[in-house]
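**Q** What follows is a group of structures, each given as structure tokens.
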Structure P
Amino acid sequence: MLSCLLSTAEMFAADEAALALGIPGEILMEAAGWQVATAIRKRCPPRLVHVLCGPGNNGGDGFVVARLLESWGWPVRLFLLGELAGLKGDAALMASRWRHEILPLTLASLDGDPLVIDALFGAGLSRPLEGLARRVIEEIGIRGLDMVAVDVPSGIDGNSGQMLGAAAQAWLTVTFFRPKPGHLLLPGRLLCGELVVGDIGIPETVLADIAPQTFVNTPSLWRDKIKWPQPAGHKYDRGHLLVAGGAVLTGAARLAAMAARRAGAGLVTLAAPEGTADVYRGDHPGVMVQPSIAWERLVLDRRVTAAVIGPGLGIGRGTKALVADALSADKRCVLDADALTSYADDPQALWQLGKMPVLTPHDGEFNRLFDHTGDRLTRARRAAATSGAVILLKGSDTVVAAPDGRAAISVGAPPTLASGGTGDVLSGLIGGLLAQGMDPFEAACLGAWMHVQAAQMIGPGLIAEDLIGEMASVWRRLSDDDIPSWSERTGGPERFHLRRRRATWTTESWRDL
């Protein structure tokens, strides 16, 4: 389960399981401090360090970091939020091992342009920063100080990535055993800087009882479920996808159809409204074109295995009828764009159609159909449970959620994907994978992953058509196993661009973006 993410409650359970196995908390805390100190030592030469310790175990980790860096010859000063007598357990033990002065935390603790070690609060912070702690965090950003965060930057919720009052930009965050959803969800992902996940000695076996349901969207999650072409196979073994075409915005369905072919669908048929067949036949001869009046007959064809409905289709009863026909014929479906908006006035009518499809809304479309309170992971999971569908909530931190509780968070999506038609390509990729018989949750995850990989390969200047042309390279990487690990990509350049723009964030300033 190398790709799993642990909530703060699950991480607590992992700690407790390690203790039950006879691993002392003192050893876990020493190991955590070691991971932070060595990560810092690898990345910069000795310099003045100010360690800011909080009143809990996060502060205990900070005491270990201070002791180790000082033993290696770094000039270190340590500042404590609260009273020394208030420390308990392992944190109090680590404080007793610090043989130098413990100073009270104040704004003056930031004087001297130090490297700041933020060990004030960990991922389990449950209420907004306030008082001195908030003022100090805000001042770190105002002064533009370099900061290393222990576990998460103080003020970031480890479960959701949401900001609790304020948070400062870290250039390095070191967490332990497994990352948390808040390391991948915005704005937490942007504020973590480079993310290092340190081994502190918790056995992998504890995950069996925890049974995590949240994952990083990486190949380990779905690679063994890919339907690779077989030597004795034929095109119908690879599925036949039906794509509904619109009368005006014809490019959307054409993009989806081409993407589906690149995803591996053996055949793709595009249903064209009256008067548009020549447009749909004009550019890609490998896509078969049929009149949309034949839709009901087409979806009843046993050789048709899946459908994509929505891109450029138009909103209204006609679109609803296409959806109802496909779902009643028990076809695997991707519903996007206009297919979703057509049910905005009565989402229950969609949920009652039976076999649920993959839904790929952006935030606006999602908000028309579902309760949109809470963070993205919570919203997507709740929507999947409500609808019985696999939900792919699009964005820079795309979340895929299944009705059974599984969820995956994508990483690495470049901002160049914010371009017309890229969502249609994504729908086509997922549709092509569904047509081949892939599980809907895994198809959505793989489609999202391929989408991101292609965008990263293309770089600036990306348009939707480019993504389709890059898919052969993405498939080669998958088949050759030539994939950089997630840990090698966690220090993406977007974080450093953001740091130059603004070093301190508050709940209000993030919402203003």
Structure Q
Amino acid sequence: MQQHHVRVHRSDETLARTDQLAWKIAECAADPVPVSDEVTEMIINRVIDNAAVAAASLTRRPVVAARSQALAHPRSFNGVGGAVFGEQRSRRVSPEWAAWANGVAVRELDYHDTFLAAEYSHPGDNIPPVVAVAQHLATSRGLTGRDLVRGIATGYEVQIDLVKAISLHAHKIDHVAHLGPSAAAGIGTLLGLDPATIFQAVGQALHTTTATRQSRKGEISSWKAYAPAFAGKMAVEAVDRAMRGETSPTPIYEGEDGVIAWLLDGPDAAYDVSLPGAGEAKRAILDSYTKEHSAEYQAQALIDLARKLHREHPALRQAQGPDGQAQGPDGRDIVESIVIHTSHHTHTVIGSGANDPQKYDPTASRETLDHSIPYIFTVALQDGSWHHVDSYRPERAGRADTIALWNRVTTTEDPEWTRRYHSLDPAEKAFGGRVEILLTDGTRIVDELAVADAHPLGARPFGRAEYINKFRVLAADVLEESEIVRFLSAAERLPRLAPEELGELTIVAANGLLASLPTPNGIF
């Protein structure tokens, strides 16, 4: 990896274009280095993973709305259009709108892959815009599955490398600001564009995708799913403009009034960003990990720990008392308190350290509850399981025993868990925590878990079989068996797909399913 020192430059300083971070990203994207077999296999896994979580969200309101917007924009000129999850493969829309609809479907349940470092990310968000452009231009430009694999590998590489080096959330900037440039770079690789064109696209994509983190604070709305789809859509449009010769604000990162100076660490800031050098393989996807559970990634290990405690301590699930709380033989409430010792990020983003009363509100939105570790841990502890629908139902959140225990769960930052969260050593990097349960009789139950069971270093790491099973489980109620088999066959042949076969990388809902849903009206 080549390390690039990035700092703010005054307007009267000379910063050559080739020394700018956006140019370094563009050079990385334009490098025709082959993709290794190991990376290719993981890309196939993530294409399957994206389709799995998209299938589970096809009937959800935000996805229906995004899909209806996309369908109002039929395929544009110069290509055949991109496919839309759920619709017939023959029905195509303009690629930026396919990226939009599919991006919302993938993100809606917060259930696909993740990478956490200085910033956090869901790098699978790169897949919808790159696939949409590939499908649109496949036959006119002779794009194959191998070209698509290269584009996706770049998207993952650039986003993960930015996430390792530059924190956005520390300055209340939403993490999709790293996604706009990475998706533009991935599309540039897919199309074989030159560094100068990709450079302009990266700058435009970054400039148009910086927004505040309010979308993930307090009462979290459906925009949480739309934000990465918007970044993907902006990336498609940025590449289109750059291909037509239009330029971007320069230098976008290092400028006196640029992103670093005014949105991040300020005019005296500097970062060291590492990117693959010329001829060096793009392998960052192998550093990422997917989710077994539909919840924010820092909740994954804690869900698994709650399930373990449920199995090992039956007393925690004894008969309910008058206030709904578990009771012991003498009728007293069993649990006095539950404290989760964890990283700063987990404590302040999804824990009680966020100081969001909504995280303890049984009427809160699903988007809010999937960012509330007090709620998630409570339900997983009580049920011994976690379900992407049932665990969020209003009646589940409103149970008296759940509310009573939920309000006794807090988080606290532990410096050691914070250090491990930011560690660059994969063997000690951790996203879990230590749980201390104090019972009313003075007994303490203490246990911890560093990584989720599905993590590469976890108890049951995800491999191809687990990705396929996740797809089958989530698609079972919305796709016909024949469609499940067809999609899996296409996905597993990804690097060998011919141009006319790239349209196979979508899913078609069971007959009549989408027609039964009310379609919202808007401007389009």
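Just so it is clear, none of the values below were taken in a lab; they were calculated from the coordinates. Bear in mind the structure is a predicted one, so any value in this text is a computation, not a measurement. Cβ atoms are built from the backbone, for glycine too; each structure is taken alone.
**Q** Upon calculation of distance in nm of label points 7 Å out along Cα→Cβ at positions 225 and 473 from the atomic coordinates, which of the structures P, Q produces 2.0?
**A** Working: P: 2.8; Q: 2.0.
Considering all the candidates, the number was obtained from Q.
**Q** Another question, then. Given a value of 13.2 for mean count of other Cβ atoms within 10 Å over residues 265-272, calculated from one of P, Q, which structure does it belong to?
**A** Among P, Q, the structure yielding 13.2 for mean count of other Cβ atoms within 10 Å over residues 265-272 is Q.
**Q** Matching task: 0.05 is the computed value of FRET efficiency 1/(1 + (r/R0)^6) of positions 49 and 361 (r between Cβ atoms, R0 = 25 Å, to 0.05). Pick the structure from P, Q.
**A** P
**Q** If you work out mean count of other Cβ atoms within 10 Å over residues 153-160 for P, Q, which one comes out largest?
**A** The maximum falls on structure Q.
**Q** Of the structures labelled P, Q, which one yields 14 when relative contact order in percent (Cα under 8 Å, 6 or more apart) is computed from its coordinates?
**A** Matching structure: P.
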